[in-house]
1. Name the one structure among 1, 2 that helix-only ellipticity at 222 nm (-39500 (n - 2.57) for each DSSP H run of 4 or more, over all residues; to 500) of -13500 was derived from.
2. Taking FRET efficiency 1/(1 + (r/R0)^6) of positions 292 and 340 (r between Cβ atoms, R0 = 25 Å, to 0.05) as the criterion, which structure among 1, 2 has the greatest value?
3. If FRET efficiency 1/(1 + (r/R0)^6) of positions 300 and 348 (r between Cβ atoms, R0 = 25 Å, to 0.05) is calculated from each of 1, 2, which structure is the one that comes out at 0.30?
4. For FRET efficiency 1/(1 + (r/R0)^6) of positions 20 and 156 (r between Cβ atoms, R0 = 30 Å, to 0.05), which of 1, 2 scores largest?
5. Where is distance in nm of label points 7 Å out along Cα→Cβ at positions 68 and 316 largest, in which of 1, 2?
6. One of 1, 2 was used to calculate Rg/Rh (Cα atoms, Kirkwood Rh), giving 0.96; which?
7. Quick check for you: by distance in nm of label points 7 Å out along Cα→Cβ at positions 236 and 268, which of 1, 2 is greatest?
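Throughout, read-outs are computed from the coordinates displayed, never taken from laboratory work. Just so it is clear, the structure is predicted and the values come from calculations on it, not from any experiment. Cβ atoms are built from the backbone, for glycine too; each structure is taken alone.
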Structure 1
């Protein structure tokens, strides 16, 4: 499920010059407003023709300006979900879904519409028109209409931007199911790092029209401040855990990772559930001696893998191996000097449980992408 992009386009004074290759289930295009995210997805969709470059999805070339190839949008078999649902107001939900389906050649239809209806929880909505739907319901129907066309690729351009936290919490689990089950690549545009950390298998960071970093989500987000200094406070490690049990006395959940046991505010999940914890670098403290009589509940033995310092800031980023888990800590350069931190230094990493509160959408804890099924089978 590869997506290969190497394009150059100029729009007035703005120049887009971005190249990346992703093979994950969900590739997030992350960047601040004006970074070129929407322009890039419009090029992938075929709504714009690049000045130069190449775009390919799953080995199928959509654009190759050097070879004179440009597949028009209506032949690309790409589903596009915009910030606003853009449903047909005069059609019911059932008719909106049927409209999407007519664009798939009969021999190439893989979408099982009844299964999509079940997956998205829109069965009770089928006879309603969009005017009688909530924002979250409209988003789910828009996803269903795009998938009913049996696309080879799904583009999602800031699909949660117009929703409040409650509606985001409603939609995010459905996007996770799409990532895990539909069997086609997804390109997801967002400026919200919490969404990206929760959903993405791969991340492309855009700044000033350029892809300044790309790769697996864990690696890119752990070095986010190097690629995008203005997002320094969101630099984080992604730790895979399993729910081991609950502590009913103190209202905590117990999570097991390679590095040890994590205690976090209570999560509603089944025992054994595989989860991903986003641990921000700013929430990790370091100590050379094992701490005792401290309020923080998560303390792990770790070894320094490397230290990144910048002379123009007082900060340093410390890359850690905590028993097989990768963590990153943001400390001052003075702390690096005082503690004599360097590769091979043994220390203790400390994370407060309350910094991992998953009660707010989208929150720092999410479900891990599984092998999943394939809706095309």
Structure 2
């Protein structure tokens, strides 16, 4: 019997718990029931529905009338039109302010369902049930919801904290190897920005994580959630410290935008972005070449790309200037002061271009 781990997100707005263990999907009523919902509305994707919708629907039906809605899978579906379809479904089902939305899927489902819950009737409760490692360690935690705009990733959204997060580690066995690696990018990110011992442990445990060892996974998920929860608790609306959670993301979002959302998985782009952030940190004199090599080695061990070939430097800089962290046209990069500590810095375009060239941009 695996011990269930609990991480509490201490927030003035809506404190809530993250529950982590194998086998939680079929016990969802235990976590949704205390919310006393008038109705439950499960939002899932065409990929996840055949795998997990039936047991989740059965568990939720023990609590309240339940209805499902399935959206297309993948980053290309993460737009206002899809969010509108979810809202239409809530209207048709006559969801009210006592209703609960259950987001059953990866980060895209969590973002879309969370955003729809944030704006429907000015906000109804959402329970996140993440089914990818990336969603379990990152996107389901912290209350960021939103959709993409053709000009940039996550430009439309809202902060809307979940009422609970239920992470069933056993569902990760259905993940393609590529999706598992994508989640490990965020695990590495949390260690890099806040806990050097955790980063080293993740590198040591990489074979066990890739082999889907339940104990190694639960430990990594819990520690990542603790790191993120602590930062979000201090800076829920990203006025300062929370921006550090975007380590690797400024470069990563540019990769996603320039390759067309969906060709690279988000975690793949973040993994490569971690390498670029480390390289730029070195060029600014924050860390040495040995630390840069440690980052690229860790990303490679996670079976993630460390380079990208053939993209335009000019187009990448333009995409990064559209990033949410940009102020007055100046890009604020999240960089490494050392392994285990991140900082925000600006950098001259010439230095950024050198970093891009070293990674294969032209």
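1. Values: 1: -6000; 2: -13500.
Comparing all candidates, it corresponds to 2.
2. Numbers: 1: 0.70; 2: 0.95.
Checked 1, 2; max of FRET efficiency 1/(1 + (r/R0)^6) of positions 292 and 340 (r between Cβ atoms, R0 = 25 Å, to 0.05) sits with 2.
3. Values: 1: 1.00; 2: 0.30.
Considering all the candidates, the number was obtained from 2.
4. On the way: 1: 0.95; 2: 0.50.
Comparing 1, 2 by FRET efficiency 1/(1 + (r/R0)^6) of positions 20 and 156 (r between Cβ atoms, R0 = 30 Å, to 0.05), the maximum is at 1.
5. Details: 1: 5.9; 2: 4.2.
Looking at the calculated values, the largest one is 1.
6. Numbers: 1: 1.00; 2: 0.96.
Label of the source structure: 2.
7. Working: 1: 2.1; 2: 3.7.
Of structures 1, 2, the maximum of distance in nm of label points 7 Å out along Cα→Cβ at positions 236 and 268 occurs in 2.
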